[in-house]
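Following this line, the structures themselves.
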Structure 1
Amino acid sequence: MNILFVADPLDTFKIYKDSTFAMMSELQRRGHSVAAALVEDISWRSGGEVMAQVRHIRLTGDTQRWYDLVSEEILPLHQFDAVLMRKDPPFDSEYFYATHLLQQAEREGAKVFNSPQALREHPEKLALMEFGGYAPPTLVTRSAAALKAFHAEHGDIILKPLDGMGGMGIFRVGSNGMNLGSIVETLNQGGQSSVMVQAYLPEIEKGDKRILVINGEAAPFCLARIPQGNEVRGNLAAGGKGVAQPLSESDWAIARALGPVLASRGLLLVGLDVIGDKVTEINVTSPTCFQEITDQTGFDVPAMFVDALEKSLTH
């Protein structure tokens, strides 16, 4: 099969931990061909098809020069057996427009994972609203007064922007309310931007667990991202330590409740973020942690993913 990845620039990949790289490696190992394109390389013209400037590559196995460019050409997206949308957030206007281009490619016969429509309908913070029974106390609002009232009610809170990733823009405000006003002004930009605020969960000390759900089924191990030092964020990008561990009973219960629902909507790969027994985010754009879980446990997450992809393309 020929598989196209819509992703960030290849030369920015940190291949020792990159999940997209792990997918590419497993696909090539099975004899499939791999190509890559940037979101900005996708275009449509009336009377024509959704096209992209694509780079056909071959992975070398070298940690320095990890790929060779085989060829480069402009092709319709539907000529590929699958298109994997792996562009990292932010989920901004350009990302939104890209999902429309990819949906048009679907109309022309392309098979896109995750589904462009599902990506639009499940922004990573707000997708939690549908499953509020599994969430900690949470508020989404532009109102500074409402944010301050939430703090008064819960005492210890986490505030975050709706379009961040990797822990960017996340703040904790404790019971003393230190800097609450300044943080609210920074995040809601004078009432122009919505903010998510959640009650602080002390279980974060044991890690912010990333549960990978592939075609509705959870991988049996998660990655607990444990904050280090005085840092409140467990995100690996923010210096958290990743420790793979078996799913707990509550982890399995969450995955079994949410996984099939999300898979039925065209979300082949989902990353559930869980602290204790509460879901804090539902990641659908480019969930990670494949390599960390595989390296620490021996469970082959890339193989599980490619198995699911191959099954989706042959049924």
Structure 2
Amino acid sequence: MKLLFVADPLAGFKIHKDSTFAMMREAARRGHALYACEPHELSWRRGSKVEAHVRHITLTGAHGYGVHDWFKVEEEDRAALADFDAVLMRQDPPFDSEYFYATHLLERAEAEGARVFNSPRALRDHPEKLAILEFPEFIAPTLVTRNAADIRAFHDEHRDVILKPLDGMGGMGIFRVKEDGLNLGSVIETLNRHGAQTVMVQKYLPAISQGDKRVLVIGGQPVPFSLARIPQGNEVRGNLAAGGKGVAQPLTARDREIAEALGPKLFARGLLLIGLDVIGEQLTEINVTSPTCFQEIADQAGFDVAAMFIDALQAALRVS
């Protein structure tokens, strides 16, 4: 198969932990051809198909922390996305206007015959913070609003809350306000900009001390291990980007219940790979843009997540 990865610049990959690299390595091991482009290289012209400036790459076998010469460009040219067996959208968040426009180009490519994973429409329809609203039975008390008075009332009710922007990533912009309400007004002003921006507020879950678990779901089926991202020191955030410590562990019964309830439904909408964030027994986020933690789980638990992903990709394409 010819696989095109739409991703951030390859030279910036941290291959000792990058999940897209793990996908590429497993695909190459099976003999599939690897191609890559960046989202800004997608284009469409009247009378033609959606195309991109693509690089045909091979892996050098170099590996480890700080390695940059892990790939070699064999050739580069313009090519229509429909000419590839699969297109994998692996650009990291944020989901900004340019990401939004890229999904429209990718959806146009689908109409021309391209097979895109995750589905561009599904990427747009499942914003990572708001997608949980469809599944209230699995989430903690949650408020989504621009209204400062509503946020204050929610804090009065639950006393200890987490506030976060809807477009945040890697733990960016997350605040905890405890029972004393210290700095609540300032946090509200910072996040909702005097009513101009919508904020999510959730009841604080003490189980965060045991980790913010990333539960991967591939082809509608859960990976049997999660990665618990445990906050360090006085930090309230478990995100690896915020200094959290990742610990692989078997799924709990509740993890599996959530994954098995959501997985088939979201897979049917075109989401081949999702990452559920679970704190204790509560779902807090559904990651669809570029879910990670493949290598951490594989390294610690011995489960080959990338192999499960390529198996699911091949099954979706009906390739043995």
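Throughout, read-outs are computed from the coordinates displayed, never taken from laboratory work. Treat the numbers as computed from the prediction; the structure is a model and nothing was measured. Cβ atoms are built from the backbone, for glycine too; each structure is taken alone.
Here are some notes:
- Mean count of other Cβ atoms within 10 Å over residues 109-116 derived as 18.0 - corresponding label from 1, 2: 2
- Taking distance in nm of label points 7 Å out along Cα→Cβ at positions 69 and 285 as the criterion, the largest value within structures 1, 2 is that of 2.
- semi-axes √(5λ) of the Cα gyration tensor in Å, for residues 61-124 alone derived as 26, 18, 10 - corresponding label from 1, 2: 2
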